[in-house]
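Participant: Several structures are given next for inspection.
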Structure P
Amino acid sequence: MARPSRLHRRRANQYVYGMETAPPGLLINEIYASIQGESTWAGRPCVFVRLTGCNLRCTYCDTEYAFYEGTRMSIDDVVDAVLRHQIDLVEITGGEPLLQPGCPILSKRLLQKGKTVLVETSGERPIDVLPQGVIRIMDLKCPSSGECEQNRWENIAHLTARDEVKFVIGDRADYDWAVHAVSHHRLSGRCTVLFSTVFGKLDPGTLTEWILADKLDVRLQLQMHKYIWDPAARSV
């Protein structure tokens with residue numbers, strides 16, 4: 001995938017950062033029920049709340065439609081839409097959900113409704129804004145993502161045993177970088193560590209062999225939804 005031009009990135013950043021001063025509520029790309037395809041929660045029925053906007057442009061992004069498409073909704077309406085599905089597990093994702101200041105508020109409201117709340121974030125934004133009880137699934141961007149320099153390393157200090165860190169690995173250089181990051185920051189002793197492949201680029205069997213050879217204390221994950229449905233399908 002071609003890297004965006006500097007002008008494109010500037011316009012994208014103006015768009016997403018402009019949401020920080022937008023009217024109350026959230027810009028929502030989609031809300032739907034599916035099977036959780038990633039993390040230690042994989043295989044569980046889950047309601048996904050996808051927020052619009054992202055300030056990163058990872059080379060392997062599979063949700064580019066969430067960069068700009070969305071409808072503004074009140075937090076009350078979002079909570080009501082989630083509750084109608086009658087599913088206990090909820091994931092707030094994006095785009096980058098933490099670009100919108102209403103994300104922590106929505107998270108707290110869903111916790112108060114008795115939901116288990118996951119927030120999937122690139123880790124470029126501070127994660128300590130999220131209320132206690134939220135399970136944070138945070139990426140650390142490997143070099144082939146094109147966004148490695150955006151990693152906010154100080155977020156690691158806020159991770160707990162409930163949280164998860166994900167590495168999306170596209171090649172051997174990514175793998176070696178991830179292994180160093182896990183060791184240097186002692187991530188396996190802090191939270192669950194997930195190693196995932198860039199779908200269609202790195203064979204999962206190859207990544208499995210590397211993990212076994214190095215006897216890593218990490219969890220291999222596949223994007224389960226991409227094996228069940230068309231990898232390009234939305235709302236699954």
Structure Q
Amino acid sequence: MPQLIPSALRVLQVFELFARERKPLSNSEIAKGLQIPESSCSDLLYTLRHAGYLVRMPDSRKFQLTSRFSAVAAECVSADGLTDFIDEVLLQLTRLTGETAMCAQLENDRVKVIACLDSPRALRYVLKPGTILDTYATAVGKALLSIQSESECARILKASGLRRISSETITDESELRRQLEQGRSAGYFIARNEGTEGVYAIAFACTIGAVQLAFNVVGPVHRVERNLPEYSTALLKVKAELSS
């Protein structure tokens with residue numbers, strides 16, 4: 001079973017502390033911020049200074065991050081590890097279900113598709129990255145709504161207007177909230193003929209770092225409905241792996 005390494009967490013907490021304070025900090029200030037003894041903090045700062053991530057001011061003797069930290073961070077961002085992560089999740093979902101898989105996130109109170117992997121089947125649902133969808137009428141939207149605060153969820157629903165898009169769009173807020181509770185309990189959310197006629201989607205949401213994402217599998221109603229137990233099990237399997 002994996003174990004948490006306190007010393008590794010403290011290193012990350014040092015960087016987060018500098019990000020919050022945005023100024024040079026003394027050993028005692030950092031120790032107070034991390035809630036650790038000053039002697040332990042001194043050893044930690046010495047190590048980071050030796051590695052080139054901190055510099056000590058000659059007059060005040062306070063510590064500050066060096067350009068090495070920003071250079072390494074910039075390289076990590078340019079590598080775009082989140083994109084690679086999303087691509088692997090989509091590939092796993094498509095392999096397990098044979099359906100189109102999508103990733104989306106909230107943008108201006110609606111849902112933006114940021115990645116999509118098409119099903120290899122002839123009859124499939126296709127959406128291009130960049131497509132904007134309604135939160136309340138999509139499985140990914142419901143999944144993302146479910147992880148918002150109560151006030152934020154209410155604000156988004158009010159802004160949406162809950163207008164009818166298709167024959168089975170849910171326009172009653174109490175019914176939509178009932179579905180959100182049901183989805184939280186089941187671990188996944190569904191949208192059947194709600195945003196697009198003939199389309200059935202199953203989704204879950206997760207937070208990676210500070211980024212909220214929703215993943216789904218989507219296909220023709222008749223096929224997804226027939227395979228719903230298998231598909232929902234696949235989604236829960238992937239969701240559990242991400243959580244672990």
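Every number in this text was worked out from the coordinates using simple rules, so none of it is lab data. Not measured: the values here are computed from a predicted model. Cβ atoms are built from the backbone, for glycine too; each structure is taken alone.
Participant: Tell me which of P, Q gives -8000 when you compute helix-only ellipticity at 222 nm (-39500 (n - 2.57) for each DSSP H run of 4 or more, over all residues; to 500).
Facilitator: P
Participant: A follow-up question, please. With distance in nm of label points 7 Å out along Cα→Cβ at positions 128 and 208 coming out at 4.1, pick the structure among P, Q it was computed from.
Facilitator: Computed on structure P.
Participant: Looking just at distance in nm of label points 7 Å out along Cα→Cβ at positions 72 and 152, which of the labels P, Q belongs to the structure with the highest value?
Facilitator: Structure Q gives the largest value of distance in nm of label points 7 Å out along Cα→Cβ at positions 72 and 152 among P, Q.
Participant: One of P, Q was used to compute mean count of other Cβ atoms within 10 Å over residues 200-207, and the result was 14.1. Which label is that?
Facilitator: It traces back to P.
Participant: Given a value of 20.6 for Kirkwood radius over Cα pairs in Å, point me to the structure among P, Q it was derived from.
Facilitator: Q
Participant: Could you tell me which structure in P, Q was used to calculate semi-axes √(5λ) of the Cα gyration tensor in Å, for residues 96-215 alone as 21, 17, 14?
Facilitator: Traced to structure Q.
Participant: Here's something else I'd like to know. Work out distance in nm of label points 7 Å out along Cα→Cβ at positions 40 and 104 for each of structures P, Q, then name the structure with the largest result.
Facilitator: Q
Participant: If mean count of other Cβ atoms within 10 Å over residues 120-127 is calculated from each of P, Q, which structure is the one that comes out at 21.2?
Facilitator: The correct label is P.
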